[in-house]
1. Ranked by Cα Rg over 2.2 N^0.38 Å, which of P, Q sits at the highest value?
2. Upon calculation of distance in nm of label points 7 Å out along Cα→Cβ at positions 163 and 307 from the atomic coordinates, which of the structures P, Q produces 5.0?
3. Please state which of the structures P, Q yields 1.4 when distance in nm of label points 7 Å out along Cα→Cβ at positions 11 and 75 is computed from it.
4. Upon calculation of semi-axes √(5λ) of the Cα gyration tensor in Å, for residues 115-290 alone from the atomic coordinates, which of the structures P, Q produces 36, 26, 15?
Structure P
Amino acid sequence: MYPPRIGIYVGEGASHSWIWFVDTLERAGILNIVFLDERNWMDMLRALDILMIGGGDPCTIQKTLGNYGLGSILEFIDGGGIYIGSCAGAYLPLRSFGRCSSIFGVVEADLQNLSGDGRVFHPVRGPIRIRMRDEVFDAPLYGGPSIAASEDIDVLASYDGFTERTSFLSDRFVAEEKLIGNAAIIRKRYGEGVFYLYGPHLEHPDHLLANRVMIETIASRRGRESGAFKEVEGNVIDQRWLRRLKREISNARIVAHGLETYPVRWKLGYKIWNPEKIAYFLNAIWKRLGYIESRIDEGIAMDSDPDEFINSAADVTASLKQLRRMLGHGEDTTELAATLFHDLKMLTSSFLLIYLEDKMRKFKYDKLEVRDDGERSLF
């Protein structure tokens, strides 16, 4: 049997939290991952077994994909695909999420974290207690939905209480009313496939018990031959390429660290970004460069132009330096920040694809077996 092919959305509207999916899946030995955005959406979606959409701005995601792109998700699930939506990705299929008009409201269950005028609000932030049958675990809630039980869904877990690290953004009584006892994780069957919607971020790598819930869902899915790993044939990167990349990422990290001292926030769509988020992308690359270095003599291949990749990294460094100059002069940096975060997502996902494809090659990932009980034999 083939391991499932997983696609993670990284396009417009996605926040930095898709990196949590990658970190948690990689730690579990799940490597057959590709990245989708508005440019490659249709081509990539056809070959997937599981689609993941994480945190961010659901309205921008809806606008970016449009009715055609959202409709393709329904076709994917109707044909047997699995959708895992966390936070923003959980709002997208909810009919009661009325902030954006969409054909995608296939889950009839009502949102509970709505204000009197029908707007979504967030009563708490941070780790919150989740109950799943007789098991209780913590998972971080950063704006995800609280959902009422209804006949069209299966409630898999509920909000059960707060923790010492829960930050209250509203009165505690209001927070309890809007959250406790309501659904945190739901399942909606659709055609031959399934929606799994997570209010909290089960993918956050610091919450191992929450991670296990997501991993067990993935492990139950068999992949198809069409989505099996295939050797990359393309340009082989060398030591010079790696040195250039190290230099660019190192320089970018230094500038990014300095930007964290500026009291600036950018509203991009409905999402607030701050300079601290820049490091998520750069560190996702930096911490994996040691592996690339250890494998460089084995002939790591990439199907894009190596020089263009380095140029993209250099563009990110240049944008960071320009951002620093503009902030120092008190100029409006919103437009530049939007471009920067877009470029960071594209650079990071492109690097991670090179990295993950080589790890699959190293571990002969196409030979992995899925046992009859649904558990995986990883290596």
Structure Q
Amino acid sequence: MHPMPNKVRDAVRDYNDRRGGFTTQTSADPDLDNRVKAEFASLINAKTTEISYIPNTTTGEILVVQGLGIPHSGGNVVTDALHFESSIIHLQSLEKTAGLDLRIVMPREGKIDLEDLDRVVDRNTRLIEISLVTMYNGFQHDLKEVCDLAHSNGAYVYADIIQAAGAVPIDVRESGVDFCACSGFKWLMGDLGLGFLYVREDLLGSVMQRTQFGYRSVNSYQTHFLPYDPPADSPFTWDLGETASALFETGSVAGSARAALGAAIPYLREIGVDRIEEHRQPLLDLLREEMPRLGFECVTPAGTTSPIITFTMAEGTGIGEQLNRAGIDISVYPNHLRFSPSIFNDLTDIEWVLESLS
């Protein structure tokens, strides 16, 4: 994941300073709410009206499943074993408690083969759920191919893009993806507590139903019982909005996280996600070339250009402490190491990792 850049930290400090004076950021900058959504929409080539805030990626996935009426609407759901664990838990819970017909495709050689997906998708498939870039080893689906497969069978596609947004180029129009979601604290350089849900515009309020209500659901709200209120037959009148925000947001959002994203996404767009991808590839290539010489096996498929590369080992005891002493911060698990270099790294960082592990 990207660390939080100085300009993003400054934006969060400014927000907290305003809160310390009892002034919210939106009162000083009333357009901020929509501007942050517009920036994210531009990043993935969506419309602002197709974007809603969510507190985390898992909430986005749950809203999609509920909005499609799954499992009560019938049909089956297809996913793969490299999908994020929270979604697997959600879907398997529906399988156990509500009879969901769930089909899980297993990886082969660290990747999910489209042909294996094709074998289990049929005309009764309601939804294909994937992680665009998988957390375990960085395998990246060809999103357009998955969407073409789904749509040819009358199904929809949800993509978890938390390990992709801000790290690999995403074009929701070109891919045809129906729904995707992410939190803002990883490659988007934001903070915990706020992310985005994309829902294709033509599905809003039709295929994708509203499942919750709150003050963000309405275009306007008027009382008719207080002094000087206009008269009406009801004590309250309001009308529901039809944008993604109106369908999936209910109440207040994390202000400091919104402030962070308000600075972070323009910064990312200024740098260019394609340039970020280009910069890190030699770093990943050097790790792929040298780590096996130190006794680690690469389980990230060859040709992968996502930001993650993973290596397994029989016994990882002590490796985390060894790297910490060297000032190196990577994801260390009992039997694998996961590297995620990016624009704040260069080849000397990779050489230092290799020296520290040798």
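Please treat every number below as a calculation from the coordinates, not as lab data. Predicted model only: the values in this text are computed from it and were never measured. Cβ atoms are built from the backbone, for glycine too; each structure is taken alone.
1. With respect to Cα Rg over 2.2 N^0.38 Å, the highest-scoring structure among P, Q is Q.
2. Only one of P, Q returns 5.0 for distance in nm of label points 7 Å out along Cα→Cβ at positions 163 and 307, namely P.
3. P
4. So the calculation was done on P.
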